[in-house]
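Please find the structures below.
The numbers here are math on the coordinates, done by the rules we state, and not lab data. What you see is a predicted model, and the numbers here were worked out from it, not measured in a lab. Cβ atoms are built from the backbone, for glycine too; each structure is taken alone.
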Structure I
Amino acid sequence: MITVGVVGYGYWGPNLVRNFGDLADVRVGAVADLEPARLATVQRRYPWIRTVARYEEVAHDPAVDAVVVASPASSHYEVALASLQAGKHVLVEKPLAATSEQAARLIDEATRRRLVLMVDHTFVYTSAVRRIKELIASDSLGDILYYDAVRTNLGLVRRDVNVLWDLAAHDLAIMDHILPRRPHTVSAVGFVHLPGTHEDIAYLTLLFENRALGHIHANWLAPVKVRRTLIGGSRRMIVYDDMEVTEKVKVYDRGTALDEGPDDVYEKLVAFRTGDMLAPRLDVTEALHLVAEHFVECVTHGRRPLTDGEVGLRVVTILEAATQSMADQGRPVSLKVSLGA
């Protein structure tokens, strides 16, 4: 039996408590939150769970084997480090930390103590992203030309991070998981429109080898919620729309080819190929259930998580560089050294 303690019962915490509680041989032993009203909700729904205000009571609880950090992003490092130092395995909501230096420290602490450190990059565990990775790994798409994503909604403006750390972090984790190469340069532009907050609209561009391009539009001020991604390959292309109920992934057998005729560039013709569209069948298991299941499996068997601390560090490094680029009006920032390219 694995006993889990959850720190933070705000937006994502209730989902984590529910999914860990649904697993066999797992019990949620404690929930910490600074808001008494949230703790009252936990007591009403799960009267057997101990509720406390301070995260230290969860981190140092001898009955707790692992701590799940779902507190505000600015506190992730503090709570995760204290939990690791108390000998607990740790699952952290994205982002792993506020800086790459903090993320590296967490990795070192977990490695030294032989503890599991995992980041809840939930979209990596969705059936849609898993299927896309299979298609790319099988070379079904050919050479990857671009990854173009739009993530927008109206509301849920966070005061401790900008919109890239909130929304673009999802796509950065997806790209890290499915693409065969890592970016070498990042640039970003964004603006603050709401007083007392960070950038609420931003555009992030990533450059890869072989002229591949990544682009993310993240927006808290859009009239509708959009979660749409285009992935272009030299042979096939993918449309991934997470708002679709059934056909979230569509694979198009479409592309272009240059007619290698006369040497005169003006006489070369571009041929457009239009083939069939395939919508692969996807399972409907909740991704967060798979996250919880995978974390417990790694804790039980000492395995390395799919979204381990190193993945979290790479995502934080790009977000850090993007924030630096935004502050300098979009100046490109090299990632070669920081990502080990």
Structure II
Amino acid sequence: MNQPFQLKSIYDQIRANQRIDAEQALLLWKNASWLELGELAQQRRASMIGDDWASYTMFRIVNYTNVCNVDCSFCSFKRQPGEARAYVMDRAQVLEKTAEVQKMGADQIFLQGGVHPDLPLDYYLDLLRAIKENFGFQIRGFSPVELREMVKVSGLSMAEVVKELKAAGLDSVPGAGAEILTDRMRDVLSPKKCSATEWADILAECHHQGLGGSANIVIGSVETEEDVIEHLDLIRQLQDKTGGFSSFIPWTFQPQTKDFTVKKVPHHQYLKLLALCRIFLDNIQNIEVSVMVLGTEIGKLALHMGANDISSPVLEENVLRSFGVADEEQARKLITQADLKVKRRDFDYRCWS
């Protein structure tokens, strides 16, 4: 079968709302036009959730510690224990940051930190209880590798740790630390992090206990086209089993360290990936555009190529440089300028105007 006919056949399948397989997705990623994929993705978005609106949310990322023993090649945020500028926030500092962001209109907190080898489980439980008791905020927190460290330090099982965190106030978990979920790329980017299988197993346990959340992919290093599709396929298979992902976010790497070379991802290639995510991840309702990394103009385009959310204004971000919106007014303005109705949402995608 020649390539144009193969592509047309897949396009027809997509228009009929039929699932495509990983081999077909790879063919699209390698050969399809980004504009054609964008049009198909927008049709899929319309059939799933409509295409006349887009959403944003309001939360603050609290990086409770920058101490980390994982040593990812691309990260400039981490510090070793005892190193200058290493820190661990105490309960009062976290509550102060929560109070600050409440005044800015946020009602959610995202707890994310380095993988600290010496923090006891009670440290995390105390933070969760304090935020809930004092503010009642929704709390998302703790990537799979952070959870794995809690298991190691506490001596409990993963199921027991997740149960304790949920009881203390954790509402959802991010699929952070994914980057590219293939064994080859894990060895390149972050050999001390969870393997692809371990990452999926940890999130499966979270989903099983009612802690849903997000997933993502980060491109722009030495990943191959095959790596990208293998990553997306793992996410879709996990979602088929658990239904725990409410959203998916494609990102691109930013240059942070001299030891990590970032490959420039052209804007049209990012938009092509985002469109492919909408099409291939047919069991995840919401696709977020990474406005913080890609900027507002690409964000507006993405909202007409399959995305339905711009995530959050950057109220605080210590790991990446932001090119996104800084407050709620700017978030609403971006969506309005894209000629769409504006909805605000929470971490669970409960929306209101």
Structure III
Amino acid sequence: MKLTLITNYWNPKGPGGTEKYTKEFVHSIKEKGVNVTILFREGTRDKEGKYKLSYKKMQFVSEAKKILEKEKPDVILCQGGWFTQLPALKYKKSHPDTKIIALHHTQFPSYYPLYKKLLYRYILNRFDAVGFVSEGLKKDIIERVGIKMGVKTFILYGGVKVTVPSDEELAEFKSKYEISPDNVYLLGLGLTALEYKSKGAELLIDVVKELSTSYKNLRLILTRDGRFRQKLEEHAKEQGVEDMIIFTGDLENPNVATFSCDIYTHISYGDGLPLSLLEAMAFGKPIVASNIAGIPEAIEDRKNGLLVENRIEEVKEAITQLIEDKKMARRLGENARNTAEERFQWERTAEHFLNICTHDL
């Protein structure tokens, strides 16, 4: 099978969840014998992503269509906005046997103009199938955009592939950020990059403020050098807890932060099913996570993590429980690891996708 992936981003070493998902997904289907060609708008050209196209959207559409004519794929998979989908739709008009599939990773903006909704509805209902990384994300997008899907839809969960950081990596991380065994570390991975995630980070800072009197040794690690980092740093200062918040910026290996934390806190106001959450589960970390989107599809409250509404008191209470009840924290972490191993594997993801391509359409 020849598959062409048209995507907004291709950056295999990038810190974002969509970038990591895409890299591991591509590798997993290649191991199944699929010939993959990648067309992308932003990122790094390499032996897999050899077609870096124009940043301008209409020019991107034109260039992508020409490459499709050259590659002649059996299946086209589109990730991103309308400009990744339109070339596939144009190509299918003259190559009706080619299957075109769209896959969504993230929620749409809270405000989505009507003309974009109409364009989006028109395009997607002419695809062979439309996928989502979680049921929660599917529900959100269909309701928000008002799509009445007339084509097959499917869920394509991500997998988990984590490696334990080396002793040298851990030592460097702990030395640079003065990680002490006397402190309790919360981790918010990648919450500085997107607005709906930065709101979650802001809530976590407020929670640290609330807990600062009872737990003077509490620290919150926030990673990525996202566009909301400065705003969050200012908020920490306003709350008077800047010394309790550790901003790391982008980490070459984010696993050092996950491996080093005591409690993984995924507090967000929008998500699909974040890979960072699945990876924290695979590391056996006790988890406090927002009860939104696809997160409850991985976390069952009080079985393999604690689900909370995005309110200070609820998040505060959940974190306090895990700090005070070490036995409970260990049990939740062990159950989270078992869930990740049993349910979220890239080989299973690849098999499900190929089954959709070859049998279900």
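Summary of values
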quantity: Source structure (of I, II, III) for mean projected area of the Cα convex hull in nm², computed value 17.9; calculated: III
quantity: Given 1.8 for distance in nm of label points 7 Å out along Cα→Cβ at positions 277 and 309, calculated: source structure among I, II, III; calculated: III
